[in-house]
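Peer 1: What follows is a set of structures for review.
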Structure 1
Amino acid sequence: MRLTDGFRRLRPLACCAGVLVASTATARASDITLGIIGPHEYDLPVDFKPFNVLVQYGDGNAAGNTYNSTGRRVPAGGSHTWSGLTKYVHFRSFDAIPHVGFAFEVIQGESYVLANGTSYGGLGPTIVGPAAWFKPSKRSTFGFQTFMQTPVGTREATSPNYWSNISSFIFDYEWDRFSFDGDLGWVVGSTKHVRAQHSYAPGTVFYSNLRFSWKQSTFFEPFVAFDWQNVGGTYDNTAGQYVANSSGRETTLGPGLMLHTSAHTSITARYSHSLEGRNTAESNAYYIKLVYLW
């Protein structure tokens, strides 16, 4: 592992952007799973000494429109949302398992929503889990990560009220002047039980996040981000039918810039906007990521 490689081999692993599909109806905009990742997120080392990473993610979305059940954009249901993730990651490898890297993450979500003249905020669920990867070649990385999300936050509005598992295959490839990073995964949830309410089975979520960057210099690295998510319909176990308009879909695209400020720190910022969607608020979102390694 070489710290002089522009910090690229010490990227922390990613996780979900805020509370994952916390409602039983439509998914909120800017909640595409793992949508907060940046370039080199999975450009990871093997055969290294243990180290730690602290990451603060933040994103905001000013949604003035929504996509209805036919995919048409309509000027209704606008809101402003802000969310964050504070993440600690411990990286290590084992002599008994050579050429394989491991990590364990603890992530705490935060959120604030302003809509229809009212506002609320608080801590969301806690997310924990491991990841493992290897390098098929000197320039590439391939691995798997899986996380459990707890069912409660500090208030009802930030609590999904069911357990979730978030899993994905992760990959990275590095050229001399370019990099390609991404994941492909799914989210499955347990049955949602709330006293005096119907019982619900959340639909399975499939997602993918791709990042293509240009290593313009040792300091500046512009990139393009593509995100996609499909949310399965929520089934009302009590009523014996699916909740109307509970399935959804969204595809987003946007530019970003990564700043390699030092061997131990980096700052990443980007903008993202919906290309198309169904049963979701439009994404008009900005993201920021701060990384510190020790």
Structure 2
Amino acid sequence: MTNIDKVGVIGAGQMGTGIAHVCALAGLDVVLNDVSADRVKAGLATINGNMTRQVRRNRITEAERQTALARIVPSVSYDGFSDCDLVIEAATEKEDVKRKIYGQLCPHLKPDAMIGSNTSSISITRLAASTDRPERFIGIHFMNPVPLMELVELIRGIATEDVTYEATKAFCVRLGKTVAVSEDFPAFIVNRVLMPMINEAIYTLYEGVGTVEAIDTAMRLGANHPMGPLQLADFIGLDICLSVMQVLHEGLADSKYRPCPLLVKYVEAGWLGRKTQRGFYDYRGEKPVPTR
């Protein structure tokens, strides 16, 4: 079985930094890449801050933090991936962006290197077909926030070879994650169930069944969810929620997956949730306030 000892991560945002974080703590060498040095620098600062928080909570030691950070090498060029065993793409949830990345990435990889996509909804078979190594391509869907969430969904494309699957599964176990294997259907398992629930909560708001506060309180206390669906949507990012619902709607051709018009309106307004300080809640004050 192919050993994975050095990992490349494309994207120094919320997911990419989380993936780099857990890989470095697991003893893997990591190359963290983004389109600019400033983005990579900000990503490294985020990782340092999150690891420092783990030290304060006695989850890791200070020595482990320093050793892990030293394993992460910044890069703004795909040249840095030339000796990576696995490169994980954690770019935005847009198929055209991902395909462009693969076209630029593949010439820099060694022949036996594997590519993993952290996509939460897009066809692995279709993404793999845009590379020069579909048999060494696999979906590796980490949950957010990566350092805290135990699950990883593994999704094989039609061409994914057994050796790729087995190596990737062993890699996830090394990170301390639990693997759930999904077939290559739109949105896989978690988002196939979760996003329609969030979309229905937005419809409930849109139709005036309840307020933001009432809907979230009802699901927290009535279904014992750790956070309400609208609060969760803000945490995920409303643009991501919309992208996944569009993939479900287009891929399965079922009207029950139609994105709520209110979700579309919020995204068009640039109210994407926590990352823009406004979504179903306004985060610009001392405490979040519902926007409807």
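FYI, it's all coordinate maths here, none of it is from the lab. Keep in mind the model is a prediction, meaning the values are calculated, not measured. Cβ atoms are built from the backbone, for glycine too; each structure is taken alone.
Peer 1: If distance in nm of label points 7 Å out along Cα→Cβ at positions 92 and 156 comes out at 4.3 when worked out from the coordinates, which of 1, 2 was used? Walk me through the intermediate numbers first.
Peer 2: On the way: 1: 4.3; 2: 3.4.
It traces back to 1.
Peer 1: Which one of 1, 2 has volume of the Cα convex hull per residue in Å³, as calculated from the coordinates, equal to 123? Don't skip to the answer; put the middle values down first.
Peer 2: Numbers: 1: 123; 2: 135.
The read-out was computed on structure 1.
Peer 1: Relative contact order in percent (Cα under 8 Å, 6 or more apart) was computed and gave 20; which structure, 1, 2, did it come from? Please report the intermediate quantities before stating the final value.
Peer 2: Working: 1: 20; 2: 13.
Source structure for this number: 1.
Peer 1: Comparing mean count of other Cβ atoms within 10 Å over residues 60-67 across 1, 2, which is largest? Could the numbers behind the result be given before it?
Peer 2: Values: 1: 19.6; 2: 13.5.
Of structures 1, 2, the maximum of mean count of other Cβ atoms within 10 Å over residues 60-67 occurs in 1.
Peer 1: Between 1, 2, which one scores greatest on FRET efficiency 1/(1 + (r/R0)^6) of positions 36 and 132 (r between Cβ atoms, R0 = 25 Å, to 0.05)? Don't jump to the answer; show the numbers that get you there.
Peer 2: Details: 1: 0.75; 2: 0.40.
When FRET efficiency 1/(1 + (r/R0)^6) of positions 36 and 132 (r between Cβ atoms, R0 = 25 Å, to 0.05) is computed for each of 1, 2, structure 1 gives the biggest number.
Peer 1: To continue, here is another question. I have 1.06 for Cα Rg over 2.2 N^0.38 Å, for residues 68-203 alone, calculated from one of the structures 1, 2. Which structure is it? Before the final figure, lay out the partial values.
Peer 2: Details: 1: 1.35; 2: 1.06.
Going label by label, the one that fits is 2.
Peer 1: helix-only ellipticity at 222 nm (-39500 (n - 2.57) for each DSSP H run of 4 or more, over all residues; to 500) computed as -14000: which structure among 1, 2? Show your work: numbers first, answer last.
Peer 2: Numbers: 1: 0; 2: -14000.
So the calculation was done on 2.
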